[in-house]
Each structure stands twice: as C-alpha cells, then as structure tokens.
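Pasting the structures here.
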Structure I
Amino acid sequence: MPFISSLPDDAGVRHILTLNPAAGRALIEFHTAVLRADTQLTAKEKELIAAYVSGLNACQYCFGVHTETAKAYGVGESLIVALLDDIDSAPVDPKLKPILAYAKVLTLAPAKATQRHVDAIVAAGWTERDLHDAVLTVCLFNFMNRLLEGHGVKGSADLYVARGQALQEAGYAPLLSILQAAQVGQAGAK
C-alpha cells in the first residue's frame, strides 16, 4: 500500500510521476537519454545494471521490473541472482565485471570509489563515455529505488512482467504520453 493516499493501491512509477508532471517528464527523458543511448554499453547491459543496483538496494519494484526487462533482452534471471551473491563467480562477461564491481561500490559505499575501479574498467576495454553511462545508470537507479521506496510502492509480479516487456519493446518514451494526459486532466480540473 503506497504511503500517499492519492496513489492507487496498484501504484507504479507512472502514478508517482504524475504528482509533478514537469519533473516526471524530465525524469523520463533522462531515462531515455541514459538507458537507450547508443554506446558500447548496450541497453541490455544497462538494464542488467539497473536490476543489479535495485537488487543491492532491495527495491522490490525496480528489481522486479528491471529483472523482467533484462530477461526480455535475453539476460537469465539466474545471472542477476548470481551477481547479487558474488560478482567474481557469476557467469557474466568478464569485460562487464569491473563495471558491476564499480556499480556495487557506488551503490553501497560511494565514498570508497577509487581510481583503481576506473582503471579496471578502462583496462577491460571500456571508454570514458561508457564509464560515464554506467555511472549515470547506477545513479539513476539509486534515485529510482529511493523514489519508489519513499512512496511505499512495491508493485506485483504481473506488473513487473508487463512493464519489463513494454520497456524492452518500446523504451521509456511512452510514459511521456501518460504524463501529458495527466497534465491535461489536471488543467481541466482547475
């Protein structure tokens, strides 16, 4: 049950974003810019990072949705669980391991991030832009985890599957039309 009475019992991100449509629009545009930009770090890998960070934070909603999104891109759920247990022994592309290790540090103890972490990422073959996109993804999901938890929004298995598939197929931009409709509805109510 959400903490805010104006949110429905089955609230999701779309409902939270309509509480402040201008901020919601900026946040969705940020999602698109970060998670769907063309770089060496793919949308599939960014969704894996999103699920991983959300798992580290125990954010039920974001972990559920982004695990399903990563699965829709072909990532096995067992991989995400293995990463949460131990990055080093998880069956993930070795090139991605230093990014995931950095994601863990940035999520759990950001003041402990060091040049050593960045050097490992670059040594694995990632560019500075890839590193920047990874950091943006980690930051975004630490923010989103707190946004959902702060509103008491947990979601459900059915919602996770539906949203995960929709995000893989259409990305984040369709949420903008929901915000537009909410903004029109709010203006009409005045």
Structure II
Amino acid sequence: MPDSTAPAGQGPRTRVRPYRYEDADEFAALARDSRALHHPWLFPPLTPEAYRDYAGGVIEDPTKAGFLVCELTDGDPTAGGGRIAGFININNIVRGGFLSGALGYGAFAHAAGRGLMGEGLRHVLRHAFGPLGLHRLEANIQPANTASIALVRGAGFRYEGYSPDFLRIDGHWRDHERWAITADMVRDTAAGGLSGPSG
C-alpha cells in the first residue's frame, strides 16, 4: 500500500505535509483563534493534548491520510513549510472495487479567503489520485457553508445530491450536499496531468 505519510506536495504559496505530534501547540492555538470561523461547521482540537489524540487517530489509522497545509514564507521556503494555514483529511479510505475516500478540511482564520486552501487541496488531489491510488473522493458539506462549497467547486468537484439528516454535528442531525471528484475528472480538467484547476 502506498505511504500515506509522504509529503503531498509544494507549490508557489503552500507546502502540504503529514500531521506531526510536534505540531500540537501551534495547531491548538490556531484552532482556538478560529472558533468563530469554524462554528457551527467543525470542531478541531483546541488543546495540545486533544490534538495529539486527534493526530494519532489519523497517523495510526491506515484508512485515513491527514495533511497540514502550510504557508510558505520568503525566509523558510522548505523546512517545516511555514505557519499552518489549515488541514485536509482523507477519511474512510476503502480499497477493492471502491478506491474511495471521504474528504474533510478546515482553514484557520488567518488563512481564510486567501487561496491557500485551494492550492493545498490541489496538492492533496495529486497525492490521492497518484501515490495513494484512489479513484474517487467525496466531500459532504452543509448547504449554508458557502466557503466550503466554493473550495470544492473551484477544485472541480461535481454536485451529486442532497442528503437530509446526513451527519450528527454539535448534537443535531445536519443536512449535507454531496460533492465528488474522480481521478479521471482531474486528468480531464488539468492540462498536463494532475494539477487541478486554479482556485
């Protein structure tokens, strides 16, 4: 099986790399600073201890691949990748006839609306449809989460349907839209291979 912990890529503005336990303090501080942005859509870990449990669940689980989108800076373009801008997870990876995964992600407040997550998502798509060998990724998004829908639409995902009471979040069953992309869709829309449309 391909190594899900390998770096996912680097572009002009971001480097995408796997979760590390030593990111706990930075990740948790950024999550606390971003609570207003995230509510009511997602609830990332707010303490270093919670982050280590969360990251461990991603790092140790072969049905998951998790990545941090880091902003490149002029002074340190390659080492750690710079300040964490957000995170992208591929969950529920199923092999066999499916070769699919469920996408989850979130930006931190300082990076929201700056295009960093769009570039990071393109790196993750290349990794998912390249080294990870997947065929399809699906993102399930609450209809009012317009920024999240814009992110996947900009990456070339297609709308596939509406699922009432799809997922329990913050104590309530939430309706979701289903958006998906396949390896062939990315190849068809990206001249020269798995680069993905800009966004």
For Cα Rg over 2.2 N^0.38 Å computed as 1.04, the structure of I, II it came from: I
Comparison of I, II by FRET efficiency 1/(1 + (r/R0)^6) of positions 96 and 120 (r between Cβ atoms, R0 = 30 Å, to 0.05) - largest value held by: I
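Compare distance in nm of label points 7 Å out along Cα→Cβ at positions 56 and 136 across structures I, II and report the one with the greatest value. Present the calculation step by step, with values, prior to reporting the outcome.
Working: I: 1.9; II: 3.5.
Top value of distance in nm of label points 7 Å out along Cα→Cβ at positions 56 and 136, among I, II, belongs to structure II.
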At a computed -8000 (helix-only ellipticity at 222 nm (-39500 (n - 2.57) for each DSSP H run of 4 or more, over all residues; to 500)), which of I, II: II
Structure with the greatest value (metric relative contact order in percent (Cα under 8 Å, 6 or more apart), set I, II): I
Which of I, II yields 0.6 [distance in nm of label points 7 Å out along Cα→Cβ at positions 40 and 144, calculated]: II
Structure from which 0.45 was derived, FRET efficiency 1/(1 + (r/R0)^6) of positions 8 and 88 (r between Cβ atoms, R0 = 41 Å, to 0.05), options I, II: I
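Quick note: the coordinates plus some simple rules give every number you see, no bench work behind them. Everything numeric in this text was worked out from a predicted model, so none of it was measured. Cβ atoms are built from the backbone, for glycine too; each structure is taken alone.
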